[in-house]
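Colleague: Presented below are the structures under discussion, each in the form of structure tokens.
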Structure P
Amino acid sequence: MKTRTRILALAGSTRAGSWNHLLLENAAAGARQAGAEVTVVRLRDYPLPLFDEDLEAAGGLPEPGRRLRALFAAHDGLLLASPEYNGSVTAVLKNTLDWLSRGHGGAAPLSLFRGKSAALLSASPGGLGGLRGLVHARAILGNLGLLVLPEQLALPAAHEAFDATGRLRDGRRQAEAEALGARLAEITARLARDPLATAA
């Protein structure tokens, strides 16, 4: 019997009180409610040096990257909260993806991502909610071979959006976050059954 759909959830932030991580947790709850098994990780637990082909040639993928690569390989979909730094994605997120996109251990480049689905969300104290950064995140993930859902969520005024329990004060926004997680779970399960399926 096939195990439940597995989704890896992470935020492109290492800050302990990250608003993006809070938003991610709410979307992950929606994916779980839809029947997916969700693993939430923090990139601060997988510190990687700046990508350098000389470092790679000398020692391969650093140990934190090997652990993270194993997690990516074991999951069917990616739930990503991508903060916006200067109109784009964060350095830690881009660096992580650069390391993982390489063909380590005899695997073909990008093989870790191809055929998997992803959903994007962001949170920002600004009025656009990190929307500009999501444009870049979408382009990067698509180039890696992920099927990125057209649905996404950008949360403005993130510094005042969450209550003491980490849930969104706005019930409509809370429902949107959970619905995005549930949609990813649905599409990921559909792709697992039929690799030719689309997000339509």
Structure Q
Amino acid sequence: MLKKQMEIYISKALSENKVELFKEEKDYVERHHLTNDFTIVEIENSTRFNDAYIERSNKETEELISEESAAFLSQPLEYLKINKSEFLYFESSWFELIGVETLSLEVDDVFGTYNALFGLKFQKKMGNVLKAYLNNELQGEIGTYSLMFNQSDGLWDVNFSLNSVEGFKEKMSLGDALSLIYHFLFILVETIEEDN
């Protein structure tokens, strides 16, 4: 899936024999030898989510509080601890590229951890590989993630503690937290595809 998605992205983004890519995509294209007669220009990761759709909503009622612009991503991640009754909802073409649907970010009311929740487009048979990756890569106690296959929409419902991801810092911005989540999930998707 990822290789096909990258090929489609490159064909659409190709302009004057060059393609602008962020670090994860650039490294992937080079590792998988997808560079055919074009130059890669690496672009700054901080701009990745400039086009993201962002909502702030009430956790209890799921009622929309407001839609936010990309400028909101400069808020510190701690915004979610200060506003525990809220969760953030994100849509981005970058998450779609790696098969992630409807990412939400919130603070767990019991443990106070920052949790990422999303749907992941993988077949049910990928469960063991997915669990192995999460067990190996998340740094923390048992319970740093939950995983369940949703038969009705054919997605894996994933919830993991961002605190358990290597590189996590509570002082990071929301934008940096999104970039960390994206990097973690990009490698997860690439790993699963290579194992199958």
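Colleague: Out of P, Q, which structure matches 27 when relative contact order in percent (Cα under 8 Å, 6 or more apart) is calculated? The partial results should precede the final answer.
Modeller: Numbers: P: 27; Q: 19.
Only one of P, Q returns 27 for relative contact order in percent (Cα under 8 Å, 6 or more apart), namely P.
Colleague: Determine which structure produced the value 0.95 for FRET efficiency 1/(1 + (r/R0)^6) of positions 8 and 56 (r between Cβ atoms, R0 = 35 Å, to 0.05), calculated from the coordinates; the candidates are P, Q.
Modeller: P
Colleague: Moving on to the next point. When you work out percent of Cα pairs over 23 Å apart, for residues 104-183 alone for each of the structures P, Q, which one comes out largest?
Modeller: Across P, Q, percent of Cα pairs over 23 Å apart, for residues 104-183 alone peaks for P.
Colleague: Kindly point out which one of P, Q the value -9500 was derived from, the read-out being helix-only ellipticity at 222 nm (-39500 (n - 2.57) for each DSSP H run of 4 or more, over all residues; to 500).
Modeller: It was calculated from structure Q.
Colleague: Okay, next question. Mean count of other Cβ atoms within 10 Å over residues 128-135 was computed and gave 21.0; which structure, P, Q, did it come from?
Modeller: The read-out comes from structure P.
Colleague: Next question, about the same structure. Work out which structure the value 15.5 belongs to, where mean count of other Cβ atoms within 10 Å over residues 40-47 was derived from one of P, Q.
Modeller: This figure was derived from P.
Colleague: If mean count of other Cβ atoms within 10 Å over residues 24-31 is computed to be 17.5, which of P, Q is the source?
Modeller: Of the structures listed, the value fits Q.
Colleague: Can you spot which of P, Q the value -0.31, -0.56, -0.88, -1.13 was calculated from, given it is log10 I(q)/I(0) by the Debye sum over Cα atoms at q = 0.09, 0.12, 0.15, 0.17 Å⁻¹? Before the final figure, lay out the partial values.
Modeller: Values: P: -0.31, -0.56, -0.88, -1.13; Q: -0.35, -0.62, -0.97, -1.22.
Derived from the structure labelled P.
Values in this text are rule-based calculations from the coordinates and carry no lab data. Being a predicted model, the structure only gives us computed values, none of them experimental. Cβ atoms are built from the backbone, for glycine too; each structure is taken alone.
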